[in-house]
Structure 1
Amino acid sequence: MGINCIDAASLQRAFLAAARELEARKEWINELNVFPVPDGDTGTNMSLTIMAAAKEVAALENPNMKDLARAISSGSLRGARGNSGVILSQLFRGFTKEIKNVDAIDTTTLANAMVRGTETAYKAVMKPKEGTILTVAKGMADKAMELAAQTDDILEMVEEVIRHGDYVLSQTPEMLPVLKQAGVVDSGGQGLMQVVKGGFDGLTGKVSDFKIPGETVDLGPSRTETVKRSEIDTADIRFGYCTEFIINLEKEFGEGDEQAFKSYLESIGDSLVVVSDDEIVKVHVHTNHPGLAFEKALTFGSLSRMKVDNMREEHEERLIKDAEKLAREQKAQAKEKAAEPEPAAEHKKYGFIAVSCGEGLSEIFKGIGADYLIEGGQTMNPSTEDMLNAIDKVSADNIFILPNNKNIILAAQQASSLVEDKNIIVIPSKTVPQGITALVNFMPDLSVAENVANMEREMGSVKTAQITYAVRTTNIDGMDIEQGDIMGLGDHGMLAVGKSVEGTAMAALKAMIDENSELVTIYYGSDIGEEDAERMADQARAQFPEAEIELQSGGQPIYYYLISVE
């Protein structure tokens, strides 16, 4: 039985079903990422984006179309993370502009809304690339326009649109050689297909549970360990990083394997929880070397839901909060007058926000003038809302944002478009070394336009290598990569692949250095000891005596080394 229109209540259910479907399939979508690095986050970013909107949508009681459109647009816009999440939010933004003034959606309105959503998303991307989520969205919108002239049945129309969308998605490897080489379809396009399919299931009644799941990661129904904050406050934190991840099993993981794995994790950490079934293993461990836990886990399969938190930082923040609370209580007991509010930060002409991940890198950014740091990076892209909150905390007329990751630039640009009382300038830094160079070259006596040109020009001269490990076997840029190999990722592709961290780092450095190279800066991560980093730097000095070699503690997770060449 078909339907001829969708009212607000039906659209609300469809949207919530779409959000649940994307949330359920996000790890599968993550694994479609082309590069085999431990940061496959397309599915996660899209899921967090739609979930931000879903929470607002779920809170509406008896919604009308205008309120529903506002909740979808506003929620997804502020919750958008990563390029894929920002594009998804723009698809929703255009879609809702078309439907907000109608009482019900018919096939013509639906088709027009899909076209408008696609047009809005294309405009948000400076250089749209075919073979991506945009291509899939356009293919479905074009098909919807064709079908709107042929049928009044929305279910018939959407079913055919989905069929065509799947076909367009299947053709993305033919449009992007890198997809074909890796043997995958576009992950963002796949995510969009799950959104549409989930919405269709909500319309047809196939899905009847529209409750939005919580964000807490469950490590197992009966064996989850919870560390009370009061215990953390008084504990001597021997192992500094709370590390969580899931192993998607690709080989046998019997009782003997599980016991051996636990024994290894206990040798490098504590607070261990390992929960397994036939397909996955959920892991929680406190350790000083998250990378070692990841590497061992990779011998059993690919990894997902990787999360590393610095407990020492959390501990220090808690102590500060407790001290502040105690001070307030003491003042109240002494019957003193309420403390006067802290003076507002001095208003400045220029302010700076940088995205950073790693204690050492954050200290560097602070030292060269960053006013506010947003914790984030490759494995945890900050949202548009995070950017807006940071902007609120910087008292300046002109605020420069350094995303320091190509997957964060769009969220920063989206945030800048939502701010009216400050001039927000996004410097499109794609790596941390680019961001550092850009900020170092800021000149307060120059105009905003002159600084933008200067900062972008100088960071464009920086070459970056990121040394990490492969989470699956593949071939990239003609290089065969085995799961567990060490990779050197450059600005435009793979620089080196090897079995050792130091050897691969040196090979990547050799691929970057030329006769014009003057300065090499090596930032070592949380899994590299100072002694090993010094040895690496000494080897670089011996092999490249013409260049000045600097060594800095970055403290970044996941990436053993970040190397810049200028």
Structure 2
Amino acid sequence: MNKKYQIISFVAIILGFFMALLDTTIVNITLPKMTEYFNTTMAHISWVVNAYNLAFAAIVLTASRLSDQFGRKKLFITGVFLFTISSLLCGISNSLEVLILFRALQGLSAAFVVTIAMPLSAEIFPPEKRRTIMALWGAFAGLAAASGPSIGGIVTQFFNWRYIFFINVPIGCICIILTMKFIKESYDPTASKNIDFGGIITISTAMFCLTFALMKANEKGWTSIFILSLFAVSAIVLILFVIIELKVKEPLLPLSLFKSVQFTNGSISLFLLGLGMMSGTYLLSFFLIQVKGLNQLSAGLIISTMSLTSMLFSILAAILTKKLGSRLISALGILLLCVSCYLNSSLTQNSSNIDIILRLIVAGAGTGLSMATLIGSIMANVPVDKIGIASGISNMTRTLGTVLGVALVLTIFTSNMTTQISDAKDSAVQIIQNDTVFDNKTKLQMISSIKTGSDKSVSLSAILNTIDKKETAVLAFSSAMTENKIKESFEAQKKETKKIVPVIQDNFLTYTVKAFSFTFKMSAVILLPGILFALFSDKKRYPNIKNKQVV
């Protein structure tokens, strides 16, 4: 295949891959608009995201194996076709239930597209170019995963939420035409046509239960019978899967792959990377909206800094890997991601956008360096004919990492937030009690409002409205001689309210920042083991030395 055909073929695959991976995050920022349109709750609308992720996680390993057996090109085109059709159907859905159904179909088809794209790319280029291609792959993967919020924000701002699905239709059509014309069929020559139904059923069930449990853990409680039952079913079925795979003649997942220490460590590192990326984008987007008060579009555009940096450093990773080796580069990448999480813990409501962007650049550099090299290491430590199933494993571990990342981040944050809001209320009560302008009755009303309120702040207009009503009631029963004195008293209280309420609001915001700060620090701690696993994610490779394996 000449260079021109290689480039066109690679573009075709990237179009499908980027489109499918982008849809894991682009929807998030449009959920408020969808909630408003369908007149539903955030709990119900969250299934627009959950249905996609559940279907993807449940079928991703099966998709890899079936494509190895029956043809990667054939199933890639099928996946892109179904994804394009389901995108169109999502865009024209007029009920939430129908939208969720088609989002599940999107997730199923995306599992084929994302997983098959990598081994298809490996077939286009010669083996010596594989690591460079994986670096570019990491660049596009990072760009797709992190640019969802900004693209979703722009599309929603200037059009409406339906267009985040409609834009997939022309992309999908171009991808199918280019793939049919320029890409050759490929298989795993060692794979038979026998389907491991036992393996498919058990791994799909295990992944479904595990992913579903992680999604619902914050809502139901980690120690609830519902969640513990799902974890138990997942563990039992996973053990059953391993037993089946050890005994069956043609296993869905060749467990011999995990005999490679490098392959196993690389997969674990990729899992932790997926977890860390959620802290960098998911939690920070909440910070920008809740603490900084930015709208979804502005927050998305700021976070896109991370995706652009990630893309640049993924390309740089290919150059650095040739000189320093993939192990050091991937470990350095996770270290930078860890550092960025720790730096995020020092952000406050007064931090400038530049402060945030600089931290996102560090996070993007870490993601770019680590994702590209870890994917390259995983692919380099399996036989060429096993790249398909290795791709499935890497996508499965990364997906689980992102789902667990969201669950852990939310659990840590909400748990700490409960403590911080309690402390904030105590502090606000102390501020009111120490005030010398308000009368005792007003103080008691304000304190009662703060203690019983579920909101994280205090409404200035609500308090002023209460004072106005109280003033009207008092004046109705007062004499003309005391009227001026009463008005002066209430005017002083209104002045004091305008002065003290912003102080209380800032106080609540400060305690909210503490909850974010603690969560960012915990994310950094969780990421630390990833550095160690990354250091052992590849064999020692000797550049520019004859008869040695080149990086």
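When helix-only ellipticity at 222 nm (-39500 (n - 2.57) for each DSSP H run of 4 or more, over all residues; to 500) is computed for each of 1, 2, which one produces -15500?
Answer for the origin of the read-out: 1.
Can you say which of 1, 2 returns 20 when relative contact order in percent (Cα under 8 Å, 6 or more apart) is computed? For relative contact order in percent (Cα under 8 Å, 6 or more apart), the value 20 is produced by structure 2. To test your reading of the models, identify which of 1, 2 gives 0.35 for FRET efficiency 1/(1 + (r/R0)^6) of positions 252 and 412 (r between Cβ atoms, R0 = 41 Å, to 0.05) when calculated. Source structure for this number: 1.
None of the figures in this text is laboratory data; all of them are computed from the coordinates on show. All values derive from a computational prediction rather than experimental measurement. Cβ atoms are built from the backbone, for glycine too; each structure is taken alone.
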